[in-house]
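Before anything else, here is the set of structures, which you'll find just below.
Since every read-out is calculated from the coordinates, none of them should be taken as a lab result. Quick caveat, the model's predicted, so the values are computed rather than measured. Cβ atoms are built from the backbone, for glycine too; each structure is taken alone.
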Structure 1
Amino acid sequence: MRRHRNVLTALATAAAVGLVVTTATTGAATVDREVPRAAANPYERGPAPTTASIEATRGSFAVAQTTVARSAVSGFGGGTITYPTSTAQGTFGAVALSPGFTSSQSALSWLGPRLASQGFVVIVIDTLSVYDQPASRGTQLLAALDYLTKSSSVRTRIDPTRLAVGGHSMGGGGAIEATAKRPTLQASVPLTPWDTTKTWSSVRVPTLIFGGERDTTAPVASHAERFYASMTNAPDKAYLERRGASHGFPTSADTTTAKYTIAWLKRFVDDDTRYDQFLCPAPAPSTLILEYRDTCPHA
C-alpha cells in the first residue's frame, strides 16, 4: 500500500505515551476527560473502536462548530466547520465535503458532526453556484482544504499532511476530481457520485465509493461501479452498494454510510489499523448492503 507520509517516523514515535480523551455527560454539560495510554501510532485518535462506537450518532470527542461566510473566502462558497474541542491527543486530519447539484451544505449537514466527533476537523461547503459541475466542485473542495489548513480559525488543530475529501452526487464526482488533481490526499469517499468522466486510472488515493441499488440519477452501472472498476492505480479501493437505496440516501442520517466512512477515514487518514476489522474481510451482503467489493491489501 502506498504511504503518504514517513512511516519510519511513525514507527519511531509509536511507543510514545499519549492521552485518550473520553467524553462524559453530566446533566447538560459535556466534559473531556484525559486518560493516559500508549499510542499505537502518532496519528491514532480516540479509544479502540467497536461496532457500537462507529455506529453511534456521536463519537468520543466533544465538538464545536463555526460558520465560514461566503464573503470571507475565495474559491468556494463558504460552509460550516465542525471540530473536536480538545487537542490533548494532538492535531487531527481534516475532511472537506461537497453537496450535489442544486443542493446546499444542508444536504450533508448530518455527516459533519458525526465525523468530527470521531476525531476529524470537517468542513461541509457551499459551492460557488448550486449548478457547478464536478470538476469545479473538485477544485472547490481543494480550496476549502487549503483554507482550513492555512487561514481558518481551526488551522492549528489540523495536520496538513492528513487530508481527505468526499461529497454527494456531483459533489461525489467532485471528490474524485479532487483526488485526480491532488494525489497527496489521504482518502476520498464519493457518495452516489455523478460525473461525465468515466475513467479514473489517474486516481492514486484510497477511495471508498457508495452506490444505491435504485439510483436512477446516477445509475451504478454507468457511474459508481464504473468509476470503481476504472481506478486501476488506486492503492486501496472499495465499493459499497446500499440495498434498495435511491440517489439521495446519503443526504439523510444513515448508519451504514457513517460507519464505513468513519472506518475508511480512520484507516487511511489516521493510518489506524484498529479499523481494519470493519473493512477486511469485506462486509457480507445483508438487508442493508447489496454488494461490497474491495482490494483489501491493507489488512
Structure 2
Amino acid sequence: MIEHLQQTLANGFDRWAPNEGATLTQVPGLALHRHVSPTAPHIGMMEASLSLVISGRKRVVLGSNTYDYGRTHFLLTSVDLPVTAWVTQASASEPYLGILLKIDLSLVRSLISEITQERLSQAPLLGIASSTVTPHLLEALFRLCRLAERPDEIDLFAQPIRREIIYRLIMSPVGTRLALLASMEGASSSIIRALEWLKQHFRERQSISHLADIAHMGVSTFHRHFKQVTGVSPVQYRKRLQLNEARRLMIVAGLDAASSAYDVGYESPAQFSREYRREFGQSPISSVIGLRQSM
C-alpha cells in the first residue's frame, strides 16, 4: 500500500515538478523539490512545516540533533528553527523527490479544540521530530499535490485536505509537539511569544532578562525552555536571524556586506564578516556570488 502510494507520488512529480530544484506550486504553502545529485548544506530558518521524502534521502541538523531520513519517515517542524539541511542521496536515475508543506498553526489550534486531549500523548518540547510515514498521510498528500494540475479546484479542496493532513500529523506519535507549540497555554506558548518578538526585533540588542520578561519567566527557566523548543540558545537564534536577513539583503536587494551588516544590527562589518564566515563557511561576497549563480 505505502509502496504503491509512493510510486504514484513519484510519477506525479513528472507533471508537477519536472525541473531541477524547488517548484512553488499554486497550492498555498506547497513546494516540491527535485535534485539529481546530492546538494551542498544549506543554512537557514525552517518554518513550521512537514518535510517528506518520496525518493532519495535528506539530512537536517538542529544544534546537536541530526535527522537523516528517507521515504519511510517524515520530519515535522512546529516552529521556525535555524537548521542546516541538504540532500544526501540523489542521482539522475533515482532523483531526490521531496515535499515541503508549510503548516498553518491557526488550523492546528482549531483542530486541537475538537480532539479529545486524552488522545494526545506526552512528548518533549523540541520543535522538530521525525516519525514513520502512514498510508493515510501519503494519500492525503497525493490529493493535495494533484491540485497543482487542477488550479481551478484549489480554492475548493485545498483547505479541507490541509486540515486532514494536519489531523494525521497531530495524531502521529510526534503530533503532541505540534499541538503543544500551537496551543496558547503553558510554557510552550511563552517561548512562542518570545520567538515572535525576536523575529520582529532581532536588529535590536536585547538582554536575556528582557526576553525572559516577555515570556513571563525567570532567566534560567526561560533559557532552559527556549533551548528545549529550538535546540539553540536565544543568542544563537538571534544571530541566525541576523545572518539570514543580511544574506537576503545582499542577494535580493543588492546591498554590500557592510550595509547589510549595519541594517541587521551589527556594529562592526568586521565582526559580521567573521560570524558570517563561521556560520556559512565562506566570506559574505563569495557566498552571495555562489548563491546568485545557483539561482
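Source structure of the calculated read-out (Rg and Dmax of the Cα atoms in Å, 19.8, 57) within 1, 2: 2. For FRET efficiency 1/(1 + (r/R0)^6) of positions 163 and 235 (r between Cβ atoms, R0 = 30 Å, to 0.05), find whichever of 1, 2 sits highest and give me its label. Top value of FRET efficiency 1/(1 + (r/R0)^6) of positions 163 and 235 (r between Cβ atoms, R0 = 30 Å, to 0.05) goes to structure 1.
Where is Kirkwood radius over Cα pairs in Å, for residues 155-242 alone largest, in which of 1, 2? Largest calculated value belongs to 2. Given that mean count of other Cβ atoms within 10 Å over residues 59-66, derived from a single structure, equals 18.9, which label among 1, 2 identifies that structure? Computed on structure 1.
Source structure of the calculated read-out (Rg and Dmax of the Cα atoms in Å, for residues 219-266 alone, 13.7, 41) within 1, 2: 2. From 1, 2, which structure was helix-only ellipticity at 222 nm (-39500 (n - 2.57) for each DSSP H run of 4 or more, over all residues; to 500) = -6500 calculated on? Matching structure: 1.
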